[in-house]
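Pasting the structures here.
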Structure I
Amino acid sequence: MPFPEEQLDSSVGYFVGEPGTTLQGGEWTITRKLGWGPCSTTWLASNSKNPDKIDILAIKIFTVAATQDGVAANERDLLAGPLQKEFQVLPSLVSSFYEETAEGKHLALVLNVLGPSVESFRVASGGSLPLPAVKKIVSDVLECLATIHDKKIVHTAVSAENILFAGIQQVPDILAAVAKSPSVKAEDVTDAQGNVFKVVKSQPFREVTKSDDISDLALYLSNFGHALPEQGDVSSKSDILSLGATVYFLLTGTQLPAAAGNIEELLTLNSNLAKEDIPSTASFLQSLLVPDPTQRPSAYDIFRNSWSWLQ
């Protein structure tokens with residue numbers, strides 16, 4: 001039976017956990033799996049050592065490989081350092097620790113709870129998103145990019161998978177959400193070699209679908225493990241290009257062709273945009289996809305010059 005989410009028998013060394021697993025010497029107890037990605041899994045966990053105050057936060061546990069190659073430490077150091085005070089537009093790091101397992105050593109980040117990704121929103125919405133939703137996403141991501149670019153940091157991986165909705169923050173609200181949708185139990189999965197693994201399905205809070213109005217939901221750019229300082233050939237304008245490709249993907253459900261050609265024609269063929277919205281949307285996209293990075297606008301420039309399109 002194949003693994004439904006992360007490949008637990010992979011050489012990268014995913015953390016294997018389930019509801020009831022304890023972390024940091026019993027400091028935290030896992031209650032739910034929130035999500036997974038190529039370098040980590042994220043879990044909801046409670047800390048009740050202080051009887052007067054129960055904390056329920058998200059713990060992002062990196063693979064052994066990401067812990068060893070510096071990806072995990074890079075994200076921790078950015079969120080604990082130059083990006084520490086930007087919690088209004090970026091994920092907020094509470095603390096970090098290392099967890100030893102049979103797979104090896106994992107760096108774990110304790111974070112405020114975030115919601116599902118824009119990619120899961122796109123999939124749940126039939127493969128593409130309506131223009132008002134895309135404009136909201138772009139506006140929030142631009143605010144994130146303007147913040148990190150001002151600090152000479154380049155994200156390098158702007159994509160639908162790495163844009164997350166805000167999550168439930170207050171403990172009573174989290175407990176109510178868990179009661180409404182109880183955490184699933186682990187199931188045994190056997191790999192090709194006969195090894196048995198405890199597999200847990202992700203259950204992010206606040207599933208978002210096409211019918212939902214996201215105008216009041218905040219979004220965050222996440223996963224800073226591959227972020228780099230802006231210097232030499234590493235330019236913040238690469239994030240703008242990635243944002244353009246992401247916008248096209250969200251509107252059409254298809255990847256932007258390598259030789260994009262006429263954006264207006266592509267949108268006419270591949271999107272559900274109203275005819276009157278295509279010219280302005282194509283113009284906006286073309287400004288982000290200019291081949292020469294020096295001619296691409298900054299995040300601040302886009303806010304200033306494209307505000308009418310973003311509304």
Structure II
Amino acid sequence: MRAQTVEHTVVDGVDVVGSLSPSRASDFMTCPLLYRFRVVDRLPQVPTADAVRGTLVHAVLEELFDAPAAERTLDRARALVGPAWERLQEAEPDVAGLFDDGTALATWLESAGGLLASYFTLEDPRRLEPAEREKYVETVIDGGLLLRGYVDRVDVAATGEVRVVDYKTGRAPREVFEAKAMFQMKFYALVMWRTTGTVPALLQLMYLGNEEILRYSPDEHDLLATERKLRALWAAIERAATTGEWRPRKSALCGWCDHQALCPEWGGTPPPLPERETLPLGPAVHSPAESTLDAD
């Protein structure tokens with residue numbers, strides 16, 4: 001196999017050896033070969049109706065907070081669905097092909113409205129004034145690893161406590177998988193701690209699919225452990241790049257993978273590694289409201 005080294009660049013005067021977002025970190029932990037397909041080979045991902053609906057709902061919830069507090073009602077949110085869908089089609093024309101006819105599209109749009117109704121059972125946006133929405137965060141940790149991503153919402157209490165909120169349009173995980181689900185939020189909390197010096201008081205995942213909220217209060221010990229995990233993860237990525245061994249990991253998640261036909265675990269053969277000497281730092285990071293690939 002063709003070996004690669006890791007591309008270096010400079011961010012704000014700091015030598016950066018690579019970058020990770022929560023999604024790409026999750027890819028490698030799920031299956032190193034999946035990470036290779038997405039980051040090294042940059043194979044296209046096929047948007048699904050569920051993923052695009054997640055993008056649509058994220059966009060509506062972001063826009064809802066542009067309205068005066070008293071006007072942040074469910075009717076207002078539902079009224080935003082159509083215009084948000086039009087903008088999404090303009091940005092990514094292929095998504096219109098997900099629906100066979102107008103009836104299928106109407107049903108899908110109504111399901112987005114149902115998720116918005118679920119949001120209103122979890123909190124009242126008229127009582128909130130977020131400090132940040134779709135906030136891009138990044139930091140470089142020891143060893144030169146750039147961590148970056150988009151936070152759905154940041155709330156700051158009058159007393160200064162910070163709450164980090166992420167919307168999920170799927171269902172809450174079973175208790176045994178809650179720690180894995182919270183990894184994304186600890187990632188964001190680590191970045192915010194390293195950039196502001198303040199550990200967020202509360203991390204909150206809002207699952208609209210079954211109207212549940214998962215909360216966690218991190219401390220410095222948690223975030224230092226997350227940082228160590230990310231450094232170890234990047235070391236494993238560097239080893240895979242050096243050896244060319246991006247091993248597949250078969251799991252129940254394979255059923256949602258776009259690349260089964262290229263996976264040895266399913267009788268496929270991966271394409272040759274790209275003809276370049278360096279592993280790219282990673283694909284551009286898009287906000288959930290801009291990308292149909294990572295919103296959920």
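Summary of computed values
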quantity	calculated
Relative contact order in percent (Cα under 8 Å, 6 or more apart) - structure with the largest value, from I, II	II
Distance in nm of label points 7 Å out along Cα→Cβ at positions 46 and 70 - structure with the largest value, from I, II	II
Answer label among I, II for the case where distance in nm of label points 7 Å out along Cα→Cβ at positions 134 and 270, calculated from the coordinates, equals 1.0	I
Structure (I, II) behind the derived value -9000 of helix-only ellipticity at 222 nm (-39500 (n - 2.57) for each DSSP H run of 4 or more, over all residues; to 500)	I
Read-out FRET efficiency 1/(1 + (r/R0)^6) of positions 110 and 238 (r between Cβ atoms, R0 = 41 Å, to 0.05), computed value 0.30, structure in I, II	II
Entry that produces 1.9 once distance in nm of label points 7 Å out along Cα→Cβ at positions 206 and 222 is calculated, selected from I, II	II
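Computed from the coordinates by the stated procedures, all read-outs in this text should not be read as laboratory data. The model shown is predicted, which means the values in this text are computed figures rather than measured ones. Cβ atoms are built from the backbone, for glycine too; each structure is taken alone.
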